[in-house]
Each structure stands twice: as C-alpha cells, then as structure tokens.
Structure I
Amino acid sequence: MDQNNINSIIKQQLRNTLEKTNFSSLGKLYRGKVRDNYILNDKRIIIATDRLSAFDRVITTIPFKGQMLNQVSSFWFEKTKNIVKNHIIKNLDPNVSIVHQCESIPIEIIIRAYLTGTSWRNYEKGLPTSGIMPPKGMRKNQILDDILVTPSTKAESGHDIYIAREQIVNEKMVDKEVYEKMEEAAIKLFKFGQEYCKKNGLILVDTKYEFGIKDGELMVIDEIHTQDSSRFWILDSYQDKFDNNEEPEILDKEIFRGWLMNTYPDIFPNIKPDQEIPPISEDIKIELVKRYMKSYAKITGSEFILKISNVTERIEENLRNVNLL
C-alpha cells in the first residue's frame, strides 16, 4: 500500500478511535490511562483503547493503537511465557484479552540500556534516577556500560515517582524476596527482548514491567515490550546518527513526547494533573501510527493491516460470540 493510501485510511479512522468502553455486564470497571479493565471473579477482561498517555496524562486518541499494542503484547507474552509466567489466558478480540486476576504490586521495574528519556533529563540536571547516577561525561542516547534498573511507584493518577530499590525494601513497599524476583525476572525478559529485537534490526532501548501475584506466584501483567511501554530505535542507523549528534530513528511513543515538548514547551514535560490539554495536530497522530506500524512489522514479522471500522461494534460482536454480553 502506498503512503497516500496509508495516510488516507489513518485519517479516516481518526473519527473511529476507541476512547473508552462501558460494558457494565463484564464486571467492575477500572479505567487506567490506556486500558479499560473489567474484573469478573478471578478473571480480568482488558480492553486496550486508543487512548494515548504522555507525561502521566491522557492526551488524545490514536487510530489502531489499542489493537497494535494488544497484539504486540500478546506476541511477546507468548514468546516469553517459558522465561517468566504472565497473566494472559486468551485473546477475545484484536483489542481484548482475558487474563488472570492478580494482586498488583505497586512498583514498576524500568530497565534501561541507553541514557535517554527521563534518565537523560535528570542527568542533565545533575540528578540521579532511582538513586542511580551514570558516569560523568556521557551524551544523550549513549549506550550504558551495563543495563540500569530504575524502579518507580505505580500511580493510579498523577506522576509516577522514581525510587531507589533500597527505599522500596527498607520501607517494606514490597517484600525483599518478591522485589528481588521482580528485578531478576525483568532483567531476563529485557535481555531476551534485546536479542530478539536485534535480529530484526531494532534496538530495545528501555522498557517497563509490571508484576502481580496469583496463588503465591509472580506473574508479568499489563503489557510487555510495546511501543507505549518501551523505546525502539532502528539498529542500522543508530551509530552514525549518534556519532553525528542526531536523534536515532524512533519507532515508539517518544516521537510524540518530543513533539509535545517542542510544540508546547511551557506545558510539557511538567504538565499539571488538572491542566487543559492543548490541541494535537492530525499530522503527528498519523506519523505516530506509521511508526507504530513499522515497529509492529519488525517485531512480529507481519504487516499490520489497516482497515476502517467501528472498533466498539466489532468488540461488542466478539464479546457476544463468547457469551460475555
């Protein structure tokens, strides 16, 4: 499909994005930044919407985003299920998964292989991230000598807070043994993801993992190695761009974060919880979809098929087919 057709389909789907759902019969609703969660006994039905969050605020909706994220996450859950157990049971729709209901652990494990994003912004100010300060003299987007583990709190609303592992353990935010298992699992998953992406011409720059407990067992929950939870760069061009002080070719949400900071520097990245969201151009939405599509293809080995549709109606039909509506 040529670029004009791709742009046209994405533009038409701007009117059909999935902002939110309201299926009361599915169970108790918990609405996260991106996912609508329905708790039904010992199961949870997760609907990946098209909402896009940045800097801990929901900013807008992006066509096809929920479907791509749900499918990429399902792809990785299947690939890594023998490394670390996860909560997935099955997919009910391109946007919908049914998973085990777990006791969520209120800490995210963030793994970094390059100095970029929040860690770079902190580094520029002379501030550590989760108590860790990389060596002096580093440049933005530089590869780190070893991967960094920078945990953060997991806020239901407002900003997540980076926190040192010692504080997590000392303040008993998470049991020491459980936290150590989380770190160990996250590092294994990240190293697998790095190697897999490298074979497909991608760099897995950094990512976050969330965990829960089910019947006393640790499980990965939420999402894994998606374009929302991770940074992906094109491998072949990285070194030349870094040597020339240029930004890498970005295939994730970071391009949107950059657009927000460049377009509205007085608002981002420090937008307040109750601050009005400024206008978001169609051009950046369309560009983001195309970047997500490119990383989707490189990760899964399959092209993402664009199709104009009413996402809500399709989800309703598929839920009825399994007698959930």
Structure II
Amino acid sequence: MEILDNDLNAEVIGFGALNVDKLCSVENIVGADEESFIKSETSTPGGSAANTIVGLARLGIDTSIIGKIAEDEDGDLIEYNLAINGVYTNNLIYSESGSTGKCLGFVDNEGERCLYINPGVNDEIQIDEINPMNIMRCKIMHYTSFVGDSFKTQIELLEKLSHDTVLSFDPGMLYVQKGFHELKPILERTNVLLINESELRLLCNDSDAPVNELVVGFLDLGIETIVVKQGSKGVYAINNSKQCQVGAFNCDVVDTTGAGDSFNSGFLYSYLKGYDLEKSCRIANWVASKAIEGFGMEKFPSLKELEDFF
C-alpha cells in the first residue's frame, strides 16, 4: 500500500462519519412483523463524506477527510480504502478504544434501501483533535452528518475555516430532523447546499410548494448555490444568476446507497473546474448514474471515464 505524504494539501476535505457499510441484498424491504430473506452480503467502506471524497479522488482531485476510526478490522478497512483511492490520510483520528462505525443496510431488487447506523467512535471527535494547519488551504470543506456530538465539533470548526474556503453541506435526513434552528449556524456559513427533495421539504415543513419556491429562503440566508437532488427526476439547482432543471441518466440500478454522495463528487468536481450550473448538474447526474450500477464505491467512475463520456 502506498503511503501518502501527509504534508500535501487537499483541495477538498470531507468532515463526516466513517462507516463500514454491511449491505444485504434482499428480495424486498419488509415492514413490521413481515419476513424476507438475505440473498447475499457484502462489506464495503462508506460514510457519506467518505463516499464523496473517494469519488472526487477518482476524478483526480486531491482530497482528505476528517473522521475517527478505532483500531479494529473495520478501521483498517476504511484506512486502506482511502489510501488505495488516493485520499490523504493526514486528517484521520485514531481511537485507542471503542469500535469503528458501522452501517447495516438492506437493498432490494429495485436498488432501494433502508439503513441502520451504529456510530461507534464517530461521535467522539473533539475540536482539539483536528490539526488546523491541515485545513487552512483547502478550497472546499464538505460537511455531512453524524449521529451524535461530533455535530457540535463541526460548528466549532467553522470559526477556524479560512474565509476563502467554500463550505459545501449535505445535511442528510439525520441533520434535517434536527430542524432549521439547530442547523442555522452551519447553513449561515454554507456556500453550496446539496440536499434531496424529501429533506428540503422536511426542513421547510412544506410538502406541497414547488421546489423553486422552497429554496428562496436559503438564497436569502446567503447560500450561493442550492442543489436539490430528485432521484429519477434528476436535479433542480439555482444560484444568484441562474436556475436549471436537469434530467437523470438511464442506467441499470443495483444499489442507490451512494447515489447522492457520488452526485456530490461530480458536482464539486465541476464547481472546482468553474463549469456553469447546468453542466455541473449534468456531470453530477452522470457520475451518480455510474455509481448506482454497483454496490458501495465499486462503480464510482474515473476521470478518464468522465472525459471519455463528455
């Protein structure tokens, strides 16, 4: 395994939970008092921020991630996966006790899923465990969710970010359920909000209004770019000068677990390249369409695949 130079600076740093996804392929996802059977099982490194960061690394972007792992087999698997994908490991935090985070997922024949999270040491990150020198020169800091107290550490870190650093935020359902008031400190610093339609509606407490009306309040909050992921319908996006609706690509769906995260990697790649909003959404949709053709990160596309397609 190649050891990466910890002195190298990452263009994008993720800050989120690091999990091993233990995915079970099932005939259908059952409800209360129902039964089904497991067809196959696989264990893959995951976590929303990690998925996005690995996706960006495969697209040729220098990346790193702030996250905590334990000294166990799952922690070793996560560290190995980051390293072989070219992600700098200088921001990993190692716990001498506890267990690495796990996500138990069930994926049905249509690629739909349900997830159960055991956060482990993910929720023990303290602000003094993060080296401020490692984050000063990153171009984008990408936040995703934690189950517990590391959320407070994310808020504390905002004061240490350079004013030139773009904050990208994908709250996920875990954070959206906290409500707007708790998320406000992060939202007020956010430059790029990446959110799916269900999360947006819950955050706005509005199930009926058109998406383009719901996002207005976030523009007023000072967020420069808002991207609403709509699954098979594609994506709606808006910034201070443009809005667009971009359709999804047709693909053979195997597992939707990393769809939103891989979309984020495609969008942030395009953002760094200075592409306009519509092209950024097209690239992000394509990256997501490739990712969901396999389990976990196995089908996340490379830079060459992207360049060949576009």
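Each value in this text was obtained by applying a stated rule to the coordinates, not by laboratory testing. Predicted model, so just to flag it, every value in this text is computed and none were measured. Cβ atoms are built from the backbone, for glycine too; each structure is taken alone.
Given a value of 2.5 for distance in nm of label points 7 Å out along Cα→Cβ at positions 111 and 183, calculated from one of I, II, which structure does it belong to? Only structure II yields this read-out.
Determine which structure produced the value 71 for volume of the Cα convex hull per residue in Å³, for residues 151-206 alone, calculated from the coordinates; the candidates are I, II. Traced to structure II. Can you say which of I, II returns -11000 when helix-only ellipticity at 222 nm (-39500 (n - 2.57) for each DSSP H run of 4 or more, over all residues; to 500) is computed? Working through the options, I get structure I.
If semi-axes √(5λ) of the Cα gyration tensor in Å, for residues 119-198 alone comes out at 22, 19, 12 when worked out from the coordinates, which of I, II was used?
Numbers: I: 22, 19, 12; II: 20, 17, 10.
Traced to structure I.
Out of I, II, which one gives -0.27, -1.42 for log10 I(q)/I(0) by the Debye sum over Cα atoms at q = 0.07, 0.15 Å⁻¹ as computed from the coordinates? So the calculation was done on I. Using the calculated result 17 for relative contact order in percent (Cα under 8 Å, 6 or more apart), pick out the matching structure from I, II. The read-out comes from structure II.
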